Structure P
Amino acid sequence: MALDYTVIGQRIKQARLAKNYTQDELSEKLDVSVAFLSRVERGNSHINLKRLHQVCNLLDVSEGYILNGASSDSTNYLTKEFNDLIQSCSADKQRLIYKVAKVIAEAE
């Protein structure tokens with residue numbers, strides 16, 4: 001399974017905001033540029049495992065949450081991301097997404 005760096009970046013940003021850190025504050029703690037952190041949060045730059053570990057320690061989140069949206073014992077993989085996506089769509093798009101998801105879910 002390929003990593004979705006846009007989703008990873010969104011999770012890092014959400015965790016940063018939950019800790020009330022600005023990009024400037026977090027980038028200083030990580031010893032990286034604000035521009036790099038911004039690119040990571042937008043999914044335009046990849047973050048290596050060493051840096052991810054530092055981010056997780058500073059933001060008090062697990063690597064598992066940042067990488068797959070859930071802790072190792074959770075079954076709610078991508079639930080928040082799906083909810084956010086659905087809420088940002090029109091009613092017509094929501095129906096289409098539902099129909100496609102239903103076909104995929106029932107294909108097993």
Structure Q
Amino acid sequence: MRALVALGCLVLGAVVGLGTVALHGYGWGLGLGIAATAASLVALPGGWWRRLPFALGWVAVLGAATVQRPEGDYVIAGDASGYLLLATGAVVLGAGFVGFSQRPATAADAER
């Protein structure tokens with residue numbers, strides 16, 4: 001079951017990453033992509049089987065887009081939106097590693 005959850009999160013990350021990379025040239029597209037990415041990272045609980053596969057799928061698409069094309073150009077432009085997209089990739093990868101350890105339940109949590 002965990003493998004299916006991880007695969008689903010990996011695919012979700014790749015789809016959100018693809019949309020963000022494809023639309024990063026437009027101001028609204030980059031903003032929407034970053035917002036969708038942040039919302040997904042916040043909604044997914046931390047752990048090896050949920051948030052990390054999402055982040056790896058997202059960064060894998062970004063990594064594939066950074067390779068030089070046969071024509072000699074790149075998918076990600078060397079402007080402010082391109083650099084912001086690359087910085088977002090670093091943040092997404094870092095956020096994928098956050099929250100591995102589950103914090104123990106406290107008495108206040110048990111009362112809620």
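None of the figures in this text is laboratory data; all of them are computed from the coordinates on show. These figures come from a predicted structure and were not determined experimentally. Cβ atoms are built from the backbone, for glycine too; each structure is taken alone.
Figure out for me which of the structures P, Q the number 43 belongs to, where percent of Cα pairs over 16 Å apart, for residues 31-78 alone was derived from the coordinates.
Label of the source structure: P.
Taking FRET efficiency 1/(1 + (r/R0)^6) of positions 55 and 87 (r between Cβ atoms, R0 = 25 Å, to 0.05) for each of P, Q, which is largest?
Ranking P, Q on FRET efficiency 1/(1 + (r/R0)^6) of positions 55 and 87 (r between Cβ atoms, R0 = 25 Å, to 0.05), first place is Q.
Assign the value 24, calculated as relative contact order in percent (Cα under 8 Å, 6 or more apart), to the correct structure from P, Q.
Answer for the origin of the read-out: P.
Starting from the value 1.4: which structure in P, Q was distance in nm of label points 7 Å out along Cα→Cβ at positions 15 and 39 calculated from?
The value was obtained from structure Q.
Hey, distance in nm of label points 7 Å out along Cα→Cβ at positions 47 and 95 derived from one of P, Q reads 1.9; which structure?
Q
If helix-only ellipticity at 222 nm (-39500 (n - 2.57) for each DSSP H run of 4 or more, over all residues; to 500) is calculated from each of P, Q, which structure is the one that comes out at -20000?
P
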